[in-house]
Structure I
Amino acid sequence: MGEFDKAVVKASVAADVTAPVTAPATATAAPLLVLRGVRKSYNLGQRNECEVLHGIDLTLERGAFCAVVGPSGSGKSTLLNIVGLLDRPTQGNLALMGQETTTLDDAGLTRLRGQRIGFVFQYHHLLGAFTALENVLMPMLGDAGFATRAMTEHAAELLDSVGLTPWRDQLADQLSGGQQQRVALARALAMSPALLLADEPTGNLDTVSADAVFALLRHVNKTQGTSVLFVTHNPELAARCDHTIEVVDGHLLPAGAR
């Protein structure tokens, strides 16, 4: 564990998980995310039709840092896919930064997702034949269609922020698991997203690397105001988030229900 990792781990502070999921709304800004009556079914109209999410209501304020917990198969990943605009709800409404998304076409969803949302997954999904720097550049290239000096400098700054400057020109498949996940986090921040969705980002890491990645997420939340939804099965990490959203059988449990 490097000096950077030690510093960010020390900076991570255990948070009050008894606070409500939503903070008081301000008069100057709409909540970051609002879901109302969101349902999701698969195999619509078929004999094996199955509803996975059952009328989800959720408000997430800007700057929130929330753990999403629940047993396997409870609907956590489905919820994250809908919040991340990777899938559409069967019913209900979803507004991101005051913009209703359920009426957008696919191109509109893609544009909004690319500009406002970053993703960090359990499997880093880096391109192994490309360097760490090139991987971080990918979202900016996808948005602009070409690389500029400013983009390269921004990618380098992001790698520096996660302590990977010495490895910026290393091929991704030659990095350790913890290093790869930090590259994935830098890539997720390339477009300066308002919302960062992390789906079990520490699930394949050892304890030390998991603590370092979690501390980086917290650092981004505190210093940049990026809202974070963090799916985890690790109760110790969940307890260090500001709020906890529990999903059971496609429903959100009220705070204190257990």
Structure II
Amino acid sequence: MITGWRARLGFLIPAGTPTVEPEMFEMAPKGVSVHFSRMVALGADGTLNGVEERITSQIDNIDLTTQLMAAMKPNVIVLAHTATCYRLGRDKQVTLAAHLEKLTGVRFITVLQSVVEALKALCVRRIALATPYDETLTMKAKVGLESYGIEVVNLEWLKNVRSIFDETPARAYGLGRSVDRPEADAVFFSGVGMPTISVLEQLESDLGKPVISSAGSMMWNALRVAGVETSIPGYGRLLAAPPTAASVAAVGKFISQPNP
């Protein structure tokens, strides 16, 4: 059997996460294989203790991590950690992607770039931001999104989180309902550690607006970059309809330019 006869998607993930792999396997369409490299970072992964040190380690070692993933010959590699993207900022993500593409010869994207592309494709400019972080990291997320011209009209974070990886879809669903505001065009779940994909479609139905997550956005964008235009029902309107060639071109231009 040839693995990934339509496309191979590679994801660079935090060392301790148990969430990303099952969600990507669940969403992957027929003929698309998903592959994972764990980034170099030691410590109490899943907690906010030492998160800055872990992010620094992931960035410092990302050349080797990406080269190891590239050996599998994927169509695209995704930096699948939203908090690392917030630390890098918009311009450094563009610079890093260009560097790693030159190093490996493989397209490289980030989860935050994917979120912005998804919002653009859905014509969303005003969001309600939901996170499993603390207040400090949630505010960094707000600043990061605003650097792309996204207006955050409300934000909320889960309280009493001992480990992001212990959180449940029920908690994510409740957070999505509570953070929503009438003026928000969409609700966005930041972070790949909290399970979200199982609640997206039901929450959209209940709120009457798009609901996207980091996980769903990076799958959608990875497929787009790999040239796989397919409908994946059951995970909200973003994945339910493949992007057109025109929207792909427009969205790519929207996120690819550094800040002036």
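Here are the numbers:
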{"quantity": "Comparison of I, II - label where distance in nm of label points 7 Å out along Cα→Cβ at positions 69 and 189 is highest", "calculated": "I"}
{"quantity": "Identity of the structure behind -10500 (criterion: helix-only ellipticity at 222 nm (-39500 (n - 2.57) for each DSSP H run of 4 or more, over all residues; to 500), calculated), options I, II", "calculated": "I"}
{"quantity": "Source structure (of I, II) for relative contact order in percent (Cα under 8 Å, 6 or more apart), computed value 31", "calculated": "I"}
{"quantity": "For 0.92 (Cα Rg over 2.2 N^0.38 Å, calculated) the corresponding structure among I, II", "calculated": "II"}
{"quantity": "Value 20, 15, 9, calculated as semi-axes √(5λ) of the Cα gyration tensor in Å, for residues 37-100 alone, assigned to which of I, II", "calculated": "II"}
{"quantity": "Origin of the value 3.2, where distance in nm of label points 7 Å out along Cα→Cβ at positions 85 and 149 was derived from one of I, II", "calculated": "I"}
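No value in this document is a laboratory result; all are computed from the given coordinates. Quick caveat: nothing in here was measured; it's all calculated off a predicted structure. Cβ atoms are built from the backbone, for glycine too; each structure is taken alone.
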